[in-house]
Structure I
Amino acid sequence: MLTVTDAVLRYGSIEALHGISFDVQQGEIVTLLGANGAGKSTTLRMVSGLHPPASGSITYEGRDITKVKAHEFVSMGISHVPEGRRVFPRMTVEENLEMGAFRRSGPLRDDMEEIYAQFPILKERRKQLGANLSGGEQQMLAIGRALMSKPRLLLLDEPSMGLAPMVVETIFSIIGQIRDAGTTVFVVEQNATQALRLADRGYVMENGRIVFGDTAKNLLTDRRVRAVYLGEAVEGD
């Protein structure tokens, strides 16, 4: 569904991504792991057209989208939930959800009810301003808003950031349900344990490079991943 090949991204004279390559197959959850500053969020912004690569290529459903403008991505079936949620604080929950469908025409009530079925707390809070929601509720709203565009590929940037463990469990359970309903998911995440338990495959990024990738099951048992990203002591190290 998505293939990134030898992509280099620069901010002025600074090279942030150094020829990265990876792919996401339809129906998968794929996670990109790495420490702060590794280049994970930069990778998502590149994929969604916010910062096009200086060289290399990005293809989506067989189409070269390397130079496609960011505002066209929603119409192509790609939605991006950014780090920090970025809900509209002075809009109600319902108005935020309506904004997620701004490129669509026709009645939205049935679609909104689907979102409320997935996120019952949002229905309870539907008349509240985005600014008055808890962090977990804002994350649910950000995901729900993205789903209102009916994406085929959902890009999630650090969905667990700043959330209590119980809320993180809920968010990741919902991500699994989204995949089961037919949406492919590419998720950037620091919580490696949660991400790998949910994902089909994963890639590990360090200093703007993807250093290795494998099935999520294999990454969970990999000595290096366990030591560096899961914080476990590994015998013999």
Structure II
Amino acid sequence: MTTPTDLSTLRPRDGARWPFAQDVCMTCGICACTCPVSGVDGFDPRKVVRLAAMGLEQELVESRWPWICTLCGKCEHACPMEVRIPDVVRRIRSLRERDHVPGVLHKGLQAALETGNNLRLPKEDFLFILEDVAGEIREEHGFEKLQVQVDKKGARLLTTIHNKLVNTHTEDLKHWWKIFHAAGESWTVSSENWEGTSWGYFTGDDAAMKTMAGRILNQMETLGIDTLMWPE
């Protein structure tokens, strides 16, 4: 993966050269006020911007701060100067050696690239879980005929699945499927590469993110589907 050697290549929406420089960031603190994790281990998005502005990139790359950020984007939305703080954080993450990316993220991304999902869940187990959830729904009044739609060619909609929905939050699958059934929607999920969480995004690995997004696009083209619902 090609990564920049510095953060100055980022551009704010107004075209200025330094999205985190002193003449852009006013250190007003609005970003810190909106940040849901501000204060965790001293994290403050304003400090990240200031360190980047002072050229202390290596300190940021080695810091835990960029990995505390959730990339929710609230800071950018609230910033009066439109500093793209999540972009700065992702760029910082991209500069860290891949083997030094926090363990769960590094392992999850590797699993997704190698097996198509972050859990390394075998295809047969995945299909069993889907059918098990569908069976529970069919026990409810009005959903007796609900069927899991897997690899359905010509369906109108393809939906990806967050790995936790087939691990610890299977109940959350039911809401979507009930809506699809009640609406008479033509929908499907893929039996392979079904992962809806791109840890390539969260780790700052654009090449991995492109690979996972490309797999979903290939599924849509292969099955002849024109609408994607990507919950993650």
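Every number here is computed from the coordinates shown, using simple stated rules; none is lab data. Here the structure is a predicted model, which means the values were calculated and not measured. Cβ atoms are built from the backbone, for glycine too; each structure is taken alone.
Here mean projected area of the Cα convex hull in nm², for residues 48-87 alone was calculated and came to 2.9; which of the structures I, II was it taken from? Before the final figure, lay out each step's value.
Values: I: 3.3; II: 2.9.
Checking each candidate, the match is II.
Ranked by distance in nm of label points 7 Å out along Cα→Cβ at positions 120 and 176, which of I, II sits at the highest value?
Details: I: 1.9; II: 2.5.
Structure II comes out on top.
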**Message:** Among I, II, considering only relative contact order in percent (Cα under 8 Å, 6 or more apart), which has the greatest calculated value?
**Reply:** I
**Asked** One of I, II was used to compute semi-axes √(5λ) of the Cα gyration tensor in Å, and the answer was 29, 22, 16. Which one was it?
**Response** I
**Asked** Given structures I, II, which gives the highest value for mean count of other Cβ atoms within 10 Å over residues 40-47?
**Response** I
**Request:** For helix-only ellipticity at 222 nm (-39500 (n - 2.57) for each DSSP H run of 4 or more, over all residues; to 500), the calculated result is -9500, so let me know which of I, II that is.
**Result:** I
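Out of I, II, choose the structure whose coordinates give mean count of other Cβ atoms within 10 Å over residues 152-159 equal to 16.8 when calculated.
II
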